[in-house]
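Trainee: What follows is a set of structures to go through.
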Structure P
Amino acid sequence: MMDSSYPQSKSERIRFEGRGEAKAIALLIAQHAKKQICILGRDIDHALFDSPEFIECVSALARRNAHTEIRILVHDTRINVQNNHKLIHLAQQLSSSIHIHNTAKQHRTIQNILLLVDDFGYLTCPKATQYNGTANLYDRLEVRTLQQQFDDMWQQSSPDITVRRLHL
């Protein structure tokens with residue numbers, strides 16, 4: 001269980017239990033992003049990624065410069081669209097920086113939540129329905145491994161047409 005919102009050192013592995021702790025750590029990690037945020041899950045988790053603070057953080061990153069990138073890889077966004085997830089609306093407004101893809105069929109059994117920030121920070125929940133997991137603000141080796149797995153899945157994914165908005 002986590003004692004505070006900040007780790008004792010940048011490279012400390014943080015264990016968290018519960019939605020509140022996971023949400024606070026996800027925001028903390030995202031606030032450190034300078035160039036990239038990657039999210040993986042069954043859908044775009046509402047508890048972790050739909051708060052005004054998280055949306056503002058992603059918005060600021062996406063608007064920072066043309067080289068920033070936010071990639072969201074999920075099995076299905078229909079429930080997110082029905083619930084008016086704010087990250088989808090932001091992706092529709094900033095479509096050159098925020099990309100939402102659907103996983104390939106062979107990856108649909110994946111049940112975890114993953115957040116990667118740049119090449120140093122991560123949060124992972126092994127089961128999407130339980131907010132218990134680990135995070136680290138600075139672990140380049142672990143992030144490199146997780147990023148390679150994410151990139152491999154991204155290459156096999158396809159853009160999510162459910163979230164496209166037609167601009168007339």
Structure Q
Amino acid sequence: MLDLLNKFRRNEDGVAITELAVVTPIFLMMFLSTIELGHMIYYSITIEKGLRSGVTYAGRVEAHTPTTIQNTKNIVKTGTPSGTDPFLVRGWENAGSSVTFTETTFAAAMSGKGADLEARVVHVTADVAYVPVVGVLIPVLERLMKTQFRKGDLYITLTHEQAIIGN
């Protein structure tokens with residue numbers, strides 16, 4: 001009986017497949033998480049580019065009528081004022097996604113000077129639901145970033161502001 005146990009202990013057949021079975025899920029999770037993280041970065045950059053274009057447009061328009069505000073929102077979502085092109089990211093299709101437009105006046109007193117500084121500023125905020133590729137990171141992120149989750153969806157919120165300079 002002791003000989004049988006020693007023979008079994010020295011037998012190394014199947015060691016490689018056992019190591020592979022232990023390591024494969026870990027590497028698969030790392031690989032899928034990398035893909036998901038890269039997609040999140042792409043998503044944020046695409047939203048940021050649309051937001052920057054919309055704010056630049058709004059800063060060049062002197063009077064903000066409902067039409068120009070809608071054009072700004074369309075530029076943020078689709079890249080065009082008409083809004084007929086496809087969305088820049090798939091999250092805009094979600095009912096909870098939104099673009100908010102506000103205009104404020106920034107005032108500052110100039111020290112030692114007689115005139116005050118005053119400028120009108122446009123603030124545009126995009127709140128977009130993230131559509132995951134694989135969904136591997138979503139449960140982990142939900143524990144880390146509870147404020148960015150609504151009804152189980154991760155939202156990316158970005159804001160830009162631009163002084164109104166007119167034409």
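Trainee: From P, Q, which structure was distance in nm of label points 7 Å out along Cα→Cβ at positions 30 and 150 = 1.3 calculated on? Don't skip to the answer; put the middle values down first.
Mentor: Numbers: P: 1.3; Q: 3.7.
Attributed to the structure labelled P.
Trainee: Given a computed value of -15500 for helix-only ellipticity at 222 nm (-39500 (n - 2.57) for each DSSP H run of 4 or more, over all residues; to 500), which structure among P, Q does it belong to? Kindly include the intermediate steps, with their values, before the conclusion.
Mentor: Values: P: -10500; Q: -15500.
It traces back to Q.
Trainee: For mean count of other Cβ atoms within 10 Å over residues 102-109, which structure out of P, Q has the highest calculated value?
Mentor: P
Trainee: While we're on this one: I have 24 for relative contact order in percent (Cα under 8 Å, 6 or more apart), calculated from one of the structures P, Q. Which structure is it?
Mentor: Label of the originating structure: Q.
Trainee: Sticking with this structure for a sec: Consider the structures P, Q: one of them gives 22.0 for mean count of other Cβ atoms within 10 Å over residues 38-45 as calculated from the coordinates. Say which.
Mentor: This value belongs to structure P.
Trainee: In terms of mean projected area of the Cα convex hull in nm², which of structures P, Q is highest?
Mentor: Largest one: structure Q.
Trainee: If distance in nm of label points 7 Å out along Cα→Cβ at positions 86 and 158 is calculated from each of P, Q, which structure is the one that comes out at 3.2?
Mentor: P
No value in this document is a laboratory result; all are computed from the given coordinates. This is a predicted model, so every value here is computed, not measured. Cβ atoms are built from the backbone, for glycine too; each structure is taken alone.
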